[in-house]
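Below: a set of structures, written as structure tokens.
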Structure I
Amino acid sequence: MTRIDARTALLLTLPPLLWAGNAVIGRMMVGTVAPLTLNFLRWVLAALILLPLGWRVLRPGSPLWSRWRRFALLGLYGIGCYNSLQYLALQTSTPINVTLIAASMPVWMIAIGVLLYRERPNARQLLGAALSLAGVLFVISHGSWDTLLQVRLVAGDLYMLLAVLLWGLYSWMLARPSDASAQEWHWSEFLLGQLVFGILWSGLATGVESQLRDISFELGWPVVGTLLYVSIAASLVAYRCWGVGVARVGPAVAAFFSNLMPVFAAVLSAALLGEAPAWYHAVAFALIVAGIVVSSRR
């Protein structure tokens, strides 16, 4: 196991922060932009921004086309399904609930590693998972056991659970490349290769959505600002950092950083409502960080 240095910690902390913002913004866009349409526009814009850097991967004869099955799955799990399901979940669930469920990632990462990759967790990883999940429960319960008992799951929470399972598969595929030569690609080429197929999947989902509901919207500054954030910060920056972080420490350890999302989401949600963070946010943050430290020590 690789010890986590300051740079790696930053690489794996930034994505949960940006994704927490994505969850809050996704909730704010409910009723303004249809969820699957939002995901499609997000990745189309991200691909256009990335194109000047990674265009070589799209040339005829590129290794992408001989590995299209792998990239089709990466695009399906990480771009087409995870984000579509998250935006769909936010139609009926809250950013806190969505990120809480996402914070169960270490459990699913460990399970996928055991079942598909024969990676057995050690005692530190199990203890780290327990500490981090305790921090998550502090956020959702506001430090009160009675509040925790009153939490109820809705349809959106089930969508998010499915999204987390697919994200676990995506992260393990990143950490277990089928061809070592793929690691020599420029990061923009590797991500753009995923986007090509992810846009196809999300475009298909948007087509189905258009048959079931009205997907028209007014292109004002709130929508433009949202698209810029979700396509640049929550997509290109976050995915780049996550990919590098997973490559450094492996998906099982990286998954513990996803537990920071409920804390960040709670703080961001509170900030938008004009409320100051409470004491339980600090306790939750301490428990989650403790879980990360314990799980990543040699």
Structure II
Amino acid sequence: MKDLLMIILGVIILIIGVLVGVAFLTLLERKLLGYIQIRKGPNKVGLIGILQPFSDAIKLFTKEQIYPNYSNYLSYYFSPVISFLLSLMIWLVIPYYFNLISFNMGILFFLCCTSLGVYTVMIAGWSSNSSYSLLGGLRAVAQTISYEVSLALILLSSIIMVMDFNMLMFNKYQNLIWFIFIMYPLSLCWISSSLAETNRTPFDFAEGESELVSGFNIEYSSGGFALIFLAEYSSILFMSMLIVLIYLGGYSMSLFFYLKLSLVSFLFIWVRGTLPRYRYDKLMYLAWKVYLPISLNFLLLYMGIKIFL
């Protein structure tokens, strides 16, 4: 019973940690985009705008929730909630050093949760019964499914190097040299695929403002929008964590680990402030004609190396 209580307490601490991390990630993004565009970001609420995320959260969750007349009420209401829960569930995979579950099949669990995330986006786009949101949802689903294929195949190469699904193992194999150097082109493919997987610029077709207004979340306001937003940013934070785990030296409870995590998150935002949006057909071409052959070829190469060594 005591163990169970400790696990529940650990999960609560984890959720609070992720939410606070997401809150400050949004603040970092707004500040960075501000400086990239030669203006100040949020700097009024609290010291240099440090309390801005909390005032935004209070504003969003106290606003009135409105529902379109023709929406499919239940699925419209619950899809942001399930999306948020899924994005929090993935965090259980990260191997903590206190009382939480250390997954032996962590990578499989991660792939399952990200695959389920597609359904919430699809239902959110469909249930609002608006043409724009449906188009945004369809785009997001096609994009996510395409890039999941390349993500899984690139991940397989890393798994073959380690021969384990546990994420703690990546730390042991990267003592002398990081995987980002050993698996050079693949690691860059992984970073750009994770940008596409999390619907970030230059691959943010789910919300092409010029043609889709805002994409699959157009009919959502207040709490529903906030939950979709939180799910998106928590998956960005998780993808940054995964890049550090697999390619930048693995998991360690050191300041250096968190510095690397912050730098990768900074990279996500930097890309958003710098690059223009891609063309949709080129995005699909990139997934199926570029990343798929590259990842398959490298998979065969690493399998060969593993067999002969």
Structure III
Amino acid sequence: MPELKLVIDTQVGRIDKVLGNEFNQYTRSQLADWIKKDLVLVNGQPVKAKYAVKSGDVVIITPPKPETLDLIAENIPLDIVYEDNDLLVVNKPEGMVVHPAPGHTSKTLVNALLYHVPLAKINDTLRPGIVHRIDKDTSGLLMVAKNDIAQQKLQQELKAKKNLREYIALVHGNLVEETGTINLPLGRAKTDRKKQAVIKDGRNAVTHFTVLKRFVNYTLIKAVLETGRTHQIRVHMAYIGHPLVGDPLYGPKKTLGGHGQYLHAKTLGLTQPTTGEQLKFETALPEYFVKTLQGLQPLDDGHDLDILKL
């Protein structure tokens, strides 16, 4: 990749945040990694992520060469909820990884998509068309870009927090509140690189939740993302004492087994990149999720819920 140059004019603040705003074709985690590897120089010198840029600073980024990994188009069935010339909306099953990575190069959503249609190419070579991700064991709706312009517009909308993203989650314990907002910054856990955690200098993260139904020892909630950080719902709910049922990273060992965390991306709203039309999509809970709920003992909490309509 060619060098990227930025002369700081009026922007001030931490360099990782400034670069995230300026070069939104890259993820914040990518940029943070490049800063750590001294691939970002300010006035010819490497800096830390917390460096505060000043007017007149010259920033040079030398992106690493993209990993060479042959992506294989695989004839894997897809549940395509919507498709036009710019994008697809896919209902990803639980257990499917979104995109390939070294050591995991096949049977991902990207492998399946490549068999179906050409994808946008402005992402790195491992994530063509991917606008946002959900975890392997999270099911539900994802938007995928078919061309570069659509990719840019969808990512900009996501960054501006204009998308509607609603999840259904089953958590441990009984929430006292009917509704609530969790506004706690998230970042990589210092004790375990696989985990995210609530940390003082983390990235802003906001989750809104509403109780749908209480059961003995469990609560079914709707969680609405205002931001979209890695593992956001899982970490936020665990932090307030109500980890997701089945969560192997943030939940208790004694839980309902079988399918990882019980989390489903049910509703997705977006703007069609070419026409500007507002689109909204919904998908039903997976069968295993419904069967688990039917096996729980409901509480008389005032919520008259038809599980089969979720």
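The table for this structure:
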read-out: For mean count of other Cβ atoms within 10 Å over residues 79-86 computed as 20.8, the structure of I, II, III it came from; value: II
read-out: Given 3.8 for distance in nm of label points 7 Å out along Cα→Cβ at positions 55 and 247, calculated: source structure among I, II, III; value: II
read-out: Distance in nm of label points 7 Å out along Cα→Cβ at positions 167 and 279 - highest-scoring structure of I, II, III; value: II
read-out: Structure with the greatest value (metric relative contact order in percent (Cα under 8 Å, 6 or more apart), set I, II, III); value: I
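Readers should treat all values here as calculations from the given coordinates under stated rules, not as data from a laboratory. As the structure is a prediction and not an experimental result, all values here were calculated from the model. Cβ atoms are built from the backbone, for glycine too; each structure is taken alone.
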